[in-house]
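> Have a look at these structures, which come just after this line.
Values quoted throughout were computed directly from the atomic coordinates according to the rules given, and no laboratory measurement underlies them. For clarity, every value in this text was computed on a predicted model and none was experimentally measured. Cβ atoms are built from the backbone, for glycine too; each structure is taken alone.
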Structure 1
């Protein structure tokens with residue numbers, strides 16, 4: 001007996017799956033949280049993708065998100081940071097499982113053997129970038145808002161962020177990683193973080209065609225998308241490229257901050273002020289992460305480094321002493337927007353503090369992502 005085309009799912013409806021012809025469709029269905037990823041959602045996506053990779057009946061996969069009636073769209077706003085906070089304070093081991101399985105899913109998507117199409121309408125941040133940047137076809141709309149905003153919460157741009165931000169031209173990767181700046185479709189296409197643009201008014205017809213139209217081959221699925229592709233808005237960041245490269249190409253974080261502080265233009269002043277609100281330690285870790293990743297030979301190597309880093313984020317200083325736990329507290333739990341960073345000043349971050357995050361707690365043979373190739 002052949003296995004069912006849709007395996008049993010665990011996420012209590014947070015992931016919905018359907019098949020139309022040769023196309024498997026995955027819908028993120030947690031709109032009340034901007035489709036933030038839970039561990040159960042990660043496990044269901046992994047189960048579906050692994051099963052469909054082995055089934056000749058399935059020739060392509062599309063990933064989309066449930067809409068919020070009357071509200072702006074959100075593809076996926078990232079991982080569930082409130083869960084991170086609760087789990088870290090409780091010593092819940094499922095926090096470790098979350099990152100191991102999320103990063104393994106990111107790797108699976110980047111190396112998926114069949115066309116994987118991400119319909120990135122609306123907010124695409126953090127973990128949402130992780131499940132879309134590896135797609136063979138990344139579809140953007142005028143509502144798309146892409147960012148890796150982890151430094152806002154005392155984290156770093158994970159889910160392969162070192163890898164895909166490191167491939168942006170010039171020093172744009174440093175700018176996006178350190179500031180968490182959100183970009184629209186035109187910039188994403190220009191920077192290699194998206195592939196095609198479809199106007200949101202054409203999305204309902206596209207979704208109907210994917211769900212109900214004849215989908216007899218992977219080529220037909222891709223053609224269904226491509227026939228609705230339009231010209232994207234012009235990129236906005238181009239006017240800033242000289243400043244971005246000048247400031248964010250500096251040798252280290254103090255030099256970047258000094259370069260911004262010495263400038264007399266409004267953009268540099270605002271950027272400097274924004275960075276002053278972030279965790280000095282995690283800004284330094286993020287800069288080192290990106291520059292190490294840029295020299296790496298594979299996504300797998302980067303993800304193993306990021307798995308080391310995220311373990312250190314929650315365990316180097318456990319519980320409320322963690323910069324990440326404190327950042328989430330200030331932004332999403334108490335919402336006082338007054339994080340107590342330690343150290344409080346960039347000038348007090350030492351190389352040894354940064355290096356401690358990059359010392360792996362595992363041997364290569366024991367690493368939780370040792371199987372990635």
Structure 2
């Protein structure tokens with residue numbers, strides 16, 4: 001069937017339908033077509049005009065559903081309100097960013113117990129986006145969304161109660177309960193609770209002392225689940241565990257580098273710096289040693305403002321590792337790290353000011369305890 005005919009048939013089906021979901025799907029189809037319109041015609045003026053027409057028609061359907069539902073006397077459609085709010089929030093489908101309108105539609109959909117909209121309203125109250133900042137109302141909306149089954153809200157409420165943020169009294173027991181509920185429903189869109197629970201069962205959160213018994217095996221299982229969902233902090237954590245033999249995992253350079261690489265692909269600065277360390281030393285039969293790659297990965301992490309990466313870049317410049325030796329660049333990197341209170345950078349700047357040449361590897365950014373089986377996270381420079 002020709003393209004124009006199929007679009008018209010879809011349009012007529014939407015007009016005849018009394019189902020707001022069918023109509024919203026048609027509107028989303030129009031938006032998707034509009035998004036692709038610029039690539040559909042070599043004449044950009046025509047392409048832009050086609051895009052505008054499609055956006056306008058899609059927006060007309062969405063606004064009608066958001067404000068009137070399926071027609072007069074119908075309840076506004078919460079899914080359309082949420083979609084329209086998202087568009088106002090990010091400035092898509094040709095709309096100007098308008099946080100007040102976005103918040104208004106989130107609030108309207110929340111009144112119909114729409115879980116994602118209720119979560120978004122909570123975020124708006126927390127950050128003052130489109131409305132006055134109000135921590136109390138923010139927590140109320142997180143509670144409502146969590147009770148409606150929104151996983152992100154379960155996670156958020158759990159961390160709030162665990163740590164006493166947003167002016168809330170600490171309630172570790174309830175916080176842990178919400179985190180466990182979120183972890184049980186974790187998916188690719190919300191793996192956060194798995195990582196948070198992993199840290200708790202690792203014994204990293206003093207607030208849960210007496211509530212759980214630390215369990216390194218369970219901890220690494222939680223990190224693995226989150227990592228498999230693509231959560232970069234958990235991927236980095238597994239890289240660290242396999243590098244140093246933490247959480248009862250074996251030292252395994254291949255797995256360590258593989259997990260670091262997955263996290264680095266997502267731009268995780270900790271993982272980028274960790275890869276710099278692996279390139280600095282190399283790994284037998286796994287990774288060829290390369291000073292140049294070591295420098296480049298450290299610089300990637302430093303460009304994101306990671307203090308210890310800035311220190312590493314300074315070290316590389318100072319000793320000419322993977323880059324031409326340049327003491328001025330080294331000082332600049334050390335100063336940047338020192339501005340974030342990096343202790344080694346502060347020490348090195350004092351030594352350079354005193355004309356002290358340093359001890360080379362003794363002040364290296366990477367401790368050489370890898371592979372001993374006795375190392376811990378403390379050996380990774382802070």
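> Given that distance in nm of label points 7 Å out along Cα→Cβ at positions 77 and 341, derived from a single structure, equals 2.3, which label among 1, 2 identifies that structure? Can you show the working numbers first?
Working: 1: 2.3; 2: 5.3.
Label of the originating structure: 1.
> Compare relative contact order in percent (Cα under 8 Å, 6 or more apart) across structures 1, 2 and report the one with the greatest value. Numbers along the way, then the final one.
Details: 1: 17; 2: 6.
Comparing 1, 2 by relative contact order in percent (Cα under 8 Å, 6 or more apart), the maximum is at 1.
> Given structures 1, 2, which gives the highest value for Rg/Rh (Cα atoms, Kirkwood Rh), for residues 213-332 alone?
Values: 1: 1.12; 2: 1.04.
That would be structure 1.
> Additional query: Thinking of 1, 2, which structure, once helix-only ellipticity at 222 nm (-39500 (n - 2.57) for each DSSP H run of 4 or more, over all residues; to 500) is computed, gives back -12500?
Details: 1: -12500; 2: -20500.
It must be structure 1, since only it matches.
> For structures 1, 2, calculate FRET efficiency 1/(1 + (r/R0)^6) of positions 53 and 69 (r between Cβ atoms, R0 = 35 Å, to 0.05) and state which one comes out highest. Kindly include the intermediate steps, with their values, before the conclusion.
Values: 1: 0.55; 2: 0.90.
With respect to FRET efficiency 1/(1 + (r/R0)^6) of positions 53 and 69 (r between Cβ atoms, R0 = 35 Å, to 0.05), the highest-scoring structure among 1, 2 is 2.
> If you work out percent of Cα pairs over 28 Å apart for 1, 2, which one comes out largest? Can you show the working numbers first?
Working: 1: 44; 2: 62.
When percent of Cα pairs over 28 Å apart is calculated for 1, 2, structure 2 comes out on top.
> Here's a follow-up. Using distance in nm of label points 7 Å out along Cα→Cβ at positions 173 and 349 as the calculated read-out, with 4.8 as its value, let me know the right label among 1, 2. Walk me through the intermediate numbers first.
Values: 1: 1.8; 2: 4.8.
Source structure: 2.
> Starting from the value 3.5: which structure in 1, 2 was distance in nm of label points 7 Å out along Cα→Cβ at positions 181 and 221 calculated from? Walk me through the numbers before you get to the answer.
Numbers: 1: 3.5; 2: 2.2.
Derived from 1, not from the others.
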